[in-house]
Structure I
Amino acid sequence: MINPCRVLIVDDSAAWCRNIQRILQKAGFAVTVARDPDFALQELKITTFDVAVVDINLDSEVMDGLDINRYIQNNSNNIRVILISTEPLPEYEVNQISPAIFLNKMQIAKRSISLVEAIEAVLLNHT
């Protein structure tokens, strides 16, 4: 049996997390949800993930999604990161996300972008 791809979702919206978790699990992914940065960091230290889907605008005074992306890039080289937000990515932040990719949550919700396909693409491009 092949182990499923392990995905960490980091987002403070309970409804969003439930919806995305259901979609990804239906597609065969093993999903862990972290609704705050502290829990995300704990999970990153104890669990091996293939992909992290991280909301840039977390409701936290301590760190946002860009901080989590930097933590992953500095400590977990094998994790592919997909940053998401309901807001467009400001130009000054474009350089901060590399090598992560950015997706708009509204396009995902409207199904004009498939999160499953985005995850599969980052996994295929990770060689």
Structure II
Amino acid sequence: MNNRFLQVALILGVIVIVLTGLYYIKKSKTQAVTLDDNSYYLFVGEGCDHCQKVEEHILEHKLREKLAIQIMEVFKKTENQNFYFLAFDKCGKDEPKTVSVPVLYHNGKCLTGDQDIIQELGE
């Protein structure tokens, strides 16, 4: 009886320690990234046709010369996902369950889809 109690207490203790550690790891990653509201952040994914349309529009109209645009790949560069999720948080939107692109963040506003993003960026 006493041995069983110790086993359960040990297992619960390990679970609490692991969950606490995961909480602080996620919290520190979120605090480590910031988004400048004056910049545009375009979140894209390798192999995304809609993302490619937006990127081609940016190149064609030389928008990186006119606007502070940062293009961040989020499928393969998982470190950029912290910025992606922070953008949704700053927009006041629920954090998406999966990474879906393209997404444009600027000044507290998130836009999804190539057409809305291209319209927002203009020429």
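When Rg and Dmax of the Cα atoms in Å is computed for each of I, II, the one that comes out at 13.4, 44 is I. Match the computed value 21.5 of mean count of other Cβ atoms within 10 Å over residues 7-14 to one of the structures I, II, and report its label. Computing mean count of other Cβ atoms within 10 Å over residues 7-14 on every structure in I, II gives 21.5 only for I.
Can you spot which of I, II the value 4.2 was calculated from, given it is distance in nm of label points 7 Å out along Cα→Cβ at positions 15 and 39? If you can, show how the numbers build up before the last one.
On the way: I: 1.8; II: 4.2.
The read-out comes from structure II.
So helix-only ellipticity at 222 nm (-39500 (n - 2.57) for each DSSP H run of 4 or more, over all residues; to 500), computed for just one structure, reads -16500; which one of I, II is that? Could you put the intermediate results ahead of the total?
Numbers: I: -12500; II: -16500.
Source structure: II.
From I, II, which structure was relative contact order in percent (Cα under 8 Å, 6 or more apart) = 22 calculated on? Of the structures listed, the value fits I.
No value in this document is a laboratory result; all are computed from the given coordinates. Fair warning: this is a prediction, and the values are worked out from it, not measured in the lab. Cβ atoms are built from the backbone, for glycine too; each structure is taken alone.
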